[in-house]
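Participant: The structures come next, written out as structure tokens.
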Structure 1
Amino acid sequence: MAKKQDNMQPIADFLFEVGMLSHTPRSGFHFLGSGQQSVSEHVLRVIYAGYVLAIQEKVADPSKVMKMCLFHDLAEARTSDLNYVHQKYADKSEERALKDLTDTVNFGQDILDTVKEYEDRTTKEAIIAKDADNIEWILSLKEQIDIGNPRAKTWIGSAMKRLKTKSARKLAAKIIKTNSDHWWHGDGQDEWWVSRKRKEK
């Protein structure tokens, strides 16, 4: 009797492989000279940015944008992250890496189709997903500007020029004008920061 195929083994392997993204550094920060981020951390905020932009652009199915954001850097579990300088000289064979990965799982074709649509940039969802990728980089650069890295201020201009949608350009303009700690320390004059006395309800 033939041995029954273990359909869960490739899925377990896939999930372990996805975990490598949390150990894979975003190499652009090496050239920037400050900050650090894993590919996994990058992907998470890209997904949030993709959702926000899809809503602003009134896309019928925001989950499709989020799915592209989720998978857009999946191949980097095998190829690592190559920044703009690296990409100028190296061929990291992302297509082959993604094909080898997706050949092992029964949902591989869905991932391939999603990434292909993202890379082709012919649909509104794909354009928004790429804008989300760039918005995440702009957020990261602004965080480094706020702690005094002058290179980040220089770099952010080229990142802004990559944006395609009206919502992404409008959001990026607001990001540049917003302190990265504004979400929690926007009212620095609040008595809480001195005495920790909560306001009465």
Structure 2
Amino acid sequence: MSIMILLIALAIWGVVHSILASNFAKEMLGGASFYRLGYNIFAVISFAPILYLMKTLPDQSVYQIPAPWNILMLGGQIFAALMLLTAFLQTDSLSFVGLRQLFEVEKSGQLVTRGLYRVIRHPLYTFGLLFIWLTPSATQNSLTVYIGATIYTLVGAYFEERKLLREFGASYAEYKKKTPMLIPGLVFGKK
């Protein structure tokens, strides 16, 4: 039953999160300067109940990685966290969070293809997923959330790609051809 409750909560969160991320929702708010910041705050706060359910619903252990492998996995998580921070800093961080829009008129973003974005198109997704999947122990509930978050990330990346193609056109199409989406060295359709 815990798995079903978590899956329903994740699905509801994913649908609401996706609708609010759409251009339609932004236009409904008149492109308000607080939109991006409000969206990010809402995304974090609205995910809190899922974390609460993950911790409080009946649960059981699925796996526990023994030493020394668990130390290696924790090291991988530290690496993933550092790469997440690096990727975040390589974007226009203030715009990403939504703070720049409070003080300046929002303008079209710039396509970032330097740093980690030279190696993969979505380093925030890659290292976010790497972080959760390197957790050295998992319960039924946490594994359900990890799987749900992974599916949501992959589906979200697909729709984000479409949005980026509309926004940046040929330059994004060219970038997409030569740069892997999530896994370095893995490019589909490369000739």
Structure 3
Amino acid sequence: MIGDMLAKARKSKGMTKTELARVTDINIGHLTHIEKGERNPSHKALRNICKALNMPYQPLMFTYDKEINVEQASYNAIDYISCNKILAIDKIGDFIDCPPNVPSAAVAVKMQDNSMEPTFEKNSYVFVELNTPLSSKEFGIFYYNGQILIRKFYSKKGKIILKAENKSFDEIRVEDEDNFYIIGKILKIK
């Protein structure tokens, strides 16, 4: 997945692999293997590539050991994972203990509403693994047209649907013109 993300970022910047190889002093063959997902870049190489593409490298670190499955490929998951944006947190309440069975959690987010009750109670915390593609029926945190939402994710025929557990909230059908990103996956505490 990291190779796909790097290829997407490079192309969006209008840079060829030859130009990127020259700027980063990384062999073009090695860059090709990275973009095809045949090799992972070292941390130093990733930082150099991101610097050349004028983007933060930390969001890509979350994709380092992830792979896209068939369902995720059907809705073009790569298009909905941001490689040049970071989550802005307006208020930090405190540190909380990370349960040992969710070691890939990067942040804990407090539920601000009752949209996901009874699964996630209002004012409870959910643990988030950032920049993770989702499969149907997984819980995620999303950026949707200026809002941050926690919903259950569905992919049907390549289309994305977000559903609240609380039936008084409408489902959301993500359209091409929507400003939409998958921020991360909500990890289940067992």
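Just so it is clear, none of the values below were taken in a lab; they were calculated from the coordinates. As the structure is a computational prediction, the values presented were derived from the model and not from experiment. Cβ atoms are built from the backbone, for glycine too; each structure is taken alone.
Participant: With distance in nm of label points 7 Å out along Cα→Cβ at positions 54 and 150 computed per structure, which member of 1, 2, 3 shows the largest figure?
Facilitator: When distance in nm of label points 7 Å out along Cα→Cβ at positions 54 and 150 is calculated for 1, 2, 3, structure 1 comes out on top.
Participant: Given a computed value of 3.9 for distance in nm of label points 7 Å out along Cα→Cβ at positions 14 and 166, which structure among 1, 2, 3 does it belong to?
Facilitator: Source structure for this number: 1.
Participant: Tell me which of 1, 2, 3 gives 2.0 when you compute distance in nm of label points 7 Å out along Cα→Cβ at positions 6 and 62.
Facilitator: Traced to structure 3.
Participant: Using helix-only ellipticity at 222 nm (-39500 (n - 2.57) for each DSSP H run of 4 or more, over all residues; to 500) as the calculated read-out, with -19500 as its value, let me know the right label among 1, 2, 3.
Facilitator: Computing helix-only ellipticity at 222 nm (-39500 (n - 2.57) for each DSSP H run of 4 or more, over all residues; to 500) on every structure in 1, 2, 3 gives -19500 only for 1.
Participant: If P(r) over Cα pairs in 10 Å bins from 0, in percent, for residues 70-125 alone is computed to be 17, 31, 42, 10, which of 1, 2, 3 is the source?
Facilitator: Attributed to the structure labelled 3.
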